[in-house]
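Structures given as structure tokens follow.
Each value in this text was obtained by applying a stated rule to the coordinates, not by laboratory testing. The structure presented is a predicted model; accordingly, all values stated were derived computationally and were not measured.
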Structure I
Amino acid sequence: MDFLNAFLGILLIILGVYLVRLTEEIKINDEGRFAHKIGVAGIISVMIGVVLIIIELTSFLFF
């Protein structure tokens, strides 16, 4: 069984959480004008990671 999708999904979720926390830190310190775009990239990264993990789990459980 190839768990590459699950591994990539976990890495994307970790990256997304880091980017969202970085966005919160930037907004607290009132720095940067790209904080919103970094937050959106973090949320999209988490969503893609979750989709990859769901794909891997369904292929593992049902096929």
Structure II
Amino acid sequence: RGSHRESYDGRDFISFDLGFGRFMAADSAAEISRRRWEQEGVAEARTNYLKHVCPEWLRKYIGYG
């Protein structure tokens, strides 16, 4: 299971839930970013990162010891 969270000034701003494949806005200000990112296809890029790139990098760096 994967997720990605963005914070600002120590407060949650927006998160991405891999299970649902969508962004969750923490407040009305984050809602603006959520809408824009959904229109720009950022969710697909984030899904690819969490499913493929991140696990590959983890395996690589764990192998370094």
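For the reader, a short list of remarks on this structure follows.
- Structure (I, II) behind the derived value 51 of relative contact order in percent (Cα under 8 Å, 6 or more apart): I
- Structure from which -13000 was derived, helix-only ellipticity at 222 nm (-39500 (n - 2.57) for each DSSP H run of 4 or more, over all residues; to 500), options I, II: II
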